[in-house]
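Structures for review follow.
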Structure P
């Protein structure tokens, strides 16, 4: 018997044919000719660098084919496996189809179907009860990068600001490095790869597994190498891009900062620094030079395990050629991540790699826009005119579970979660599950029945990104394509912005959520008049972001957005914060051991001697796609990569089933892959595995927010927010474990 799906009176519906690039287009599928009703231009908003341009084919309001947009200036018609797999994902019969209310215990995954009106009434009742008993700060949202599109985040923030709810700050992956960049450079721009690939002599690639997360950089790397440029890759294990390197540096996990300081030492000792750039465009060189005096090649090798000859070779290449810096996220996922990124920025400055076509320092961009939030007019949406917006409690996103367990005035009692896996993606899964169980209200907006839904009180059916509006600027290149709905949502799925609009109306904020406002209206509010939205909407686009937001050659004018207007090798911002909070905010990029390591915690390392790194696989974005049959068939069962030495010591052979464990948890039935991919003392697991489908690596990781956490963050609560100091990132990689054969 077919399920009946109910109309939703407050849902916005419109004719989507206006976005067609072409209509009545023949397509060959499975050897048969099919006529697609329309083709729509959009882009992929998942959390990777490339933001690929897509052409989506629709028939009878269903996606039948996805291919790359050949006219996109950067991605040029090529998609990854995940992009193609969206055909299966959006059409999956396993999607959440309607609102469901829990009827069993949390964790049992037992629900009953309810209507949208009942779901809205239930949320209003729960939120109101929590507000009356504890206050509005007892409620908060959890939202991250399942769909990295930013418009819905702004609309939801509008509601939370009106309510006075607690707010999330920080990041799982990038703001530790952003803190390092902001304190050194004052901004975060990226130079388009088409420029540096034609002019640089050396590419320095740190902490970025391009094969899985940034595949469209390859043509630009190959172009640079064709011209004779050298490629230096820094990564503890042998990635695909490392196999293309002229020099592969494999540091002990968490010691990239020490490596950078060692290179700076050698450059200064041998008088190889860019004296003109340092004199005109930096402050604090003497303090930096004093800091690196101890970082001889021998000492650097001792700390990093990189042979001193390789450290010297890399330092001389960077200092004596036109070098370009591409830094990723890997080096940020340690408790010392902010200082690592500062050290890399200082290394680039010593080499003079700023403001030149032949080389620049690319961290992460400002999402293609001019400030840390990513948008010129973010507050137009989040802080509506005429409303009283109060500064409320700030929760560190990488320590939500700690905040739920420890916050008292008021306690956290209600969470609405969307676009993120609170349970599978937070460090220390078991600790997080216990925190979620203590809530009075846990609502998830999901496409599938995930780890989160099993513990939810209410599950709401989410739209696929192809079914809703959005804006997702790349954090690697500077081209933008507005996301539009290519087809109508199926079942009773509702776009995220419409869920929060309707909830806001029912909570009494009708005038701030007018029914006539569209997704494109919100996008125009976010980016203002500086960017032509219509030019980026299908059938148009993509467009390059305005030059004043994304300079073609960043820092070409020699101006930096720091208090001094220069690259701050000695950070005045860090100095000021250190004085205020009476803590060690190290104005120079001093090296600290990761929170867990063989040197920082030697007794723990005797018990758990292996450092686990959880890389992002090419097959999924965090936990997304893990449940799809196409992906599972290609990816196969969960694997752990380990060295021959570590395997032999434990009697483990390639293909054996193993158990990985520490005091926080364990993973079982993982297949050992023994070889040279990782160095001794290191193992590699892919991130994003579901707890209920084999076990998440975050059953092993600890609650160690990276950044100035000891001073600015206590019990998961931020004492104060500073736009340049929001450096609290999940430090997933400083995790010690052991392995045994099952």
Structure Q
């Protein structure tokens, strides 16, 4: 399956099925919350009744720092907070945590209650659906009381289990652990994976011999992607040591010195290595936010030179998969020099980049192609229309298409199996006669279906079990909010039946609106605790995502970015005017680039919201995008703009949350961050809080909670993550009277 990721690691990524749905795994984005578990010490009865003495909010000293930008002298009194090696900075961060602890000590009983409720909806002992790779079935499983997955395989369903990697053992002496790109060689003898023990998304390569358990390599740093060739030659991409931009492809024959294959010099481009689903070709993709180029070589001839499928051309993107000597190319290059903004699919002979392309699936102005999964006799295309996915199945023998539609009004359907660890294939093998997809909604736990490609008959092979949950108690709706320029924004809504639409219900509104990443209406068991307390939950599918096609993204980036904020504000007013909630009951939340959204709307309309949670928020956009040495900066000029250009500078500064803080009343605000975050520096929310404390005219809480051990994705263990969710929900509930 191939996927498009608008991320810090790459703008367009290739895995085994093609998917152009901008599934952001890095970039200025937060990890979606997942149910986690464990008995917590900090929420025990003793902690819940301990009195914490109230302390005054820390006031960061102002220290002169100035720069000249476009003939303007910029003063930033809190620039010094970005130096985490400075003992004064660490002291200030600890003071912020102590202040937050003092003001939230009374919430400990509510945190405990929320945690226990969430824990009660988690199946602590669970096993993922197995994925067939070569001669083995691969899967992960969790054990009660353990934070991390155990990677396993069997030769068949009834065979003895073989444990490949127990992440709990790796984490025994670590405060943070994340495993990425877990990839088994064709012969099943070796596994290569990348490990991060700080949270800064700087992974080290580990190669393990599965026959002996011996570690063969563990010294290669800054790994971003990897794949095996047929003969166990390993290809991997490393990232720049300073900017963390993936830019260099290497070839490694185990036991020998790695050989550099190619380096991408353009600082707006990132790179990734992968392999086609049929295993025939190694793919090396380089991509910016709007342009891509793919190189390839025969996986059976790893020493061959790379060949280019289609040379890069500004503004043109493509992804490829392979079948029977043809590239199947998803591209925004249309006919007669026109853009196919929602993409089309063409075929192109391997080895003949100048050959005539043949149309496979034409461009559709109302449907956005976001994926293709190829099989020996069939193809499955995923497309999004009006914010909802459907599938098209093509029979190569009959040359007929059939549609796979879904009856619900609000749902998420995606090709492949949702794995809790990253295997090379997330769907059925190339020669299979069936495909798998996941289906979920705001009230329906994730189910995995397997459908016969020829007949369309299907069965559920796994449904996520949620203890103590009754879906019949809840309901969902999709409404369309008109905004100021005449566009209508879709809103996905879920609430417990019996909640009245009288303007009195508390409502939590969530938004993102960046990178072409569309927020999906997925089930999240941690939300049930809010719904059971009468909170309405709303996802605002604002411009900047891809919910309504690629144009929806284009209309919410660069010099159109203010549409994102206006959409959110106007959607909030729609909800108030239609009595879903009221200003004094409206809570808002966003993370990473979504934190920029919440920071911007809090400046623009602070009167509209009761409280706001900004998670790992990108609030200091001007300083970050000005500094080319920081991770993400140059790669994201095509998302936000290059502030070294005066027109972009003026536009970005007009909405930058940090730069537009002003002396006025703000809603209650909670900011959460982590000290090792390499995507959004911890100093951004820290500076934001320091500056706002000196300006705001209200007495509402302004809190900063910083994890001193993690990175952009927060705590790594599933139990620790659930503790964080319990804290955040308790704080939000406290702002509306709980």
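What follows draws every value from the coordinates through simple rules; no lab data is involved. Note that this is a predicted model, so its numbers are computed, not measured. Cβ atoms are built from the backbone, for glycine too; each structure is taken alone.
Numbers at a glance
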quantity	calculated
Origin of the value -4500, where helix-only ellipticity at 222 nm (-39500 (n - 2.57) for each DSSP H run of 4 or more, over all residues; to 500) was derived from one of P, Q	Q
Origin of the value 20, where relative contact order in percent (Cα under 8 Å, 6 or more apart) was derived from one of P, Q	P
When mean count of other Cβ atoms within 10 Å over residues 108-115 is computed for each of P, Q, the largest belongs to	Q
